[in-house]
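The next part holds the structures, each set out as structure tokens.
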Structure 1
Amino acid sequence: MRFKSKTIWITGASSGIGKALTQALAKEGNQLILLARNSKALKEIKQDCASNDATIIIQEMDLNDLKQIDRTVSTLLAKYPQIDLLINNAGISQRSLAAKTNIEVDKRIMHTNYLGTVHLTKSLLATFMQQKKGQIATITSLTGVFGTPYRSSYAASKHALHGFFDALRAELYPYNIDISLICPGFVRTNISINALTETGAPLNKMDAKQAEGMSAKKFAEKAIRALEKRKKEVYIGKKEVLMVYIKRYIPILYYYLIRKVSVR
């Protein structure tokens with residue numbers, strides 16, 4: 001199945017992976033509903049995609065504001081009652097040691113990455129179930145499969161997403177709704193620049209591993225191919241993907257390596 005002339009919602013669409021997914025899907029003439037906090041960036045993306053045969057709807061929305069999510073969903077569904085694909089992409093990363101991290105930082109990460117994503121998804125479930133078709137995709141992370149230093153709360157939020165959507169996949173099976181978990185490794189975006197440090201302030205620099213990562217464009221191409229195949233869970237990255245299988249099949253080696261590996 002190709003995503004062509006479909007109605008697709010994308011969160012965190014103003015930059016990075018979300019922007020790359022938008023640009024790729026716009027080329028297929030889809031109707032894209034783009035959600036992000038940065039309305040200025042959304043307007044720029046809409047203008048960039050104007051030459052494509054796509055319909056671009058932009059809407060400012062903050063996943064930390066659950067009431068705003070409710071209002072946004074109500075308004076958009078009234079105008080665009082069908083949805084073929086939801087891509088939960090918005091999120092925030094972390095670069096701090098657990099022992100030094102203020103609990104408010106942990107709460108913010110969990111609220112944005114997990115609770116906001118879950119609330120938006122649940123707000124759209126009635127529509128999906130009534131249609132008896134559709135797909136819900138969530139961009140998690142390889143840290144949703146294994147935790148690494150400096151990302152304790154980020155890893156926790158991504159693990160939580162895996163637990164929720166694995167359960168939801170089983171619950172929605174009778175409704176012909178597919179659930180896909182897309183797990184990126186290092187992708188060359190601003191995620192490390194915006195990552196929260198122990199005080200909640202952004203890191204404000206791109207760390208070395210992020211700079212060496214896969215381009216957002218290449219990641220988007222691979223992610224879309226996986227979604228078209230209705231993959232339930234897929235890992236996309238470079239050699240860091242190997243850690244998934246090391247943990248699964250040689251756990252004692254994983255526990256040794258994760259203490260030594262450079263993740264910044």
Structure 2
Amino acid sequence: MTDPGGGQRRWRLVRADRDAVPPSVRRFMRRARQRRIRAALPWALGAAIVAVAVAIGWMVYGTGVLGVRRIEVTGATLLTPVEVRAAAEVADLTPLARVDTGAVAARVEALAPVDRAVVSRRWPGTLVIEVVERTAVAVVPRAETSFAVVDDEGVVFRTESKRPADLPLLEVAAPGPDDVNTRAGLEVLASLSTELATKLISVTVEAPARIRLNLDGGRTIIWGDSSANETKSSVATALLDRKEKTIDVSAPEVVSLR
């Protein structure tokens with residue numbers, strides 16, 4: 001190419017990103033870019049953490065990846081594990097984290113033989129139900145071939161067709177934790193000495209103040225009400241060697257024999 005004067009003009013290629021930009025400007029731009037990256041890094045990191053947390057939360061609470069795959073039952077002898085699992089009402093693959101352990105325990109405790117239940121999680125997929133069953137302290141005759149087994153609170157939690165030989169007989173009309181006669185009879189049973197308990201056949205409670213013990217050999221102890229039980233037990237035990245068939249300790253300060 002020629003210039004107007006007829007001479008030859010020389011052109012030189014210039015790289016704008018490097019040659020045309022002064023070094024000071026390039027340094028300024030580089031530092032600005034680094035500042036933008038540093039400013040954006042916490043936000044990017046925070047977004048990544050949130051995304052991971054959401055993914056983990058969804059996996060734990062919203063899917064069966066960490067769901068209930070096994071229900072382990074311990075402590076049950078009167079009940080079978082199948083009965084406990086049925087009462088728990090926890091479906092397979094229910095997210096373990098979403099299981100309401102208190103509600104599960106309440107449903108299991110609704111079973112008559114269960115005194116209390118403790119429910120816990122064992123990751124990654126096991127629900128553990130620890131059952132504490134009621135302890136029998138007496139039986140109540142209901143019919144000629146039926147005996148209701150009660151615990152120390154008067155709760156009827158099972159029925160036997162034959163009287164268990166190792167349990168005393170509690171004769172009350174309507175056994176239950178809210179029955180005053182049942183409670184009075186159980187209080188007396190709990191206070192008996194070993195000697196009295198060994199000879200005891202039954203406790204008859206006609207009313208809260210009309211309690212009597214029926215011992216082997218046809219002997220009877222008139223107990224009265226369920227007050228001063230420890231004193232009455234000590235007095236009656238001390239008189240077991242007497243020949244009289246009836247011992248009245250309803251007023252333990254003034255005992256009568258006949």
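Supply the structure label, taken from 1, 2, corresponding to FRET efficiency 1/(1 + (r/R0)^6) of positions 95 and 199 (r between Cβ atoms, R0 = 35 Å, to 0.05) with the calculated value 1.00. It was calculated from structure 1. Given that Kirkwood radius over Cα pairs in Å, for residues 71-126 alone, derived from a single structure, equals 13.3, which label among 1, 2 identifies that structure? Answer by label: 1. Ranked by relative contact order in percent (Cα under 8 Å, 6 or more apart), structures 1, 2 are led by 1, which has the greatest value. A value of 17.0 was derived for mean count of other Cβ atoms within 10 Å over residues 167-174; which structure in 1, 2 was it taken from? Of the structures listed, the value fits 2. Computing helix-only ellipticity at 222 nm (-39500 (n - 2.57) for each DSSP H run of 4 or more, over all residues; to 500) gives -10500 for which of 1, 2? Attributed to the structure labelled 2.
Source structure of the calculated read-out (P(r) over Cα pairs in 10 Å bins from 0, in percent, 7, 31, 38, 19, 5, 0) within 1, 2: 1. Given a computed value of 0.60 for FRET efficiency 1/(1 + (r/R0)^6) of positions 175 and 247 (r between Cβ atoms, R0 = 35 Å, to 0.05), which structure among 1, 2 does it belong to? Answer by label: 1.
Read-outs: derived from the displayed coordinates by stated rules, not from any lab. Remember, predicted model here, so these are calculated numbers, not experimental data. Cβ atoms are built from the backbone, for glycine too; each structure is taken alone.
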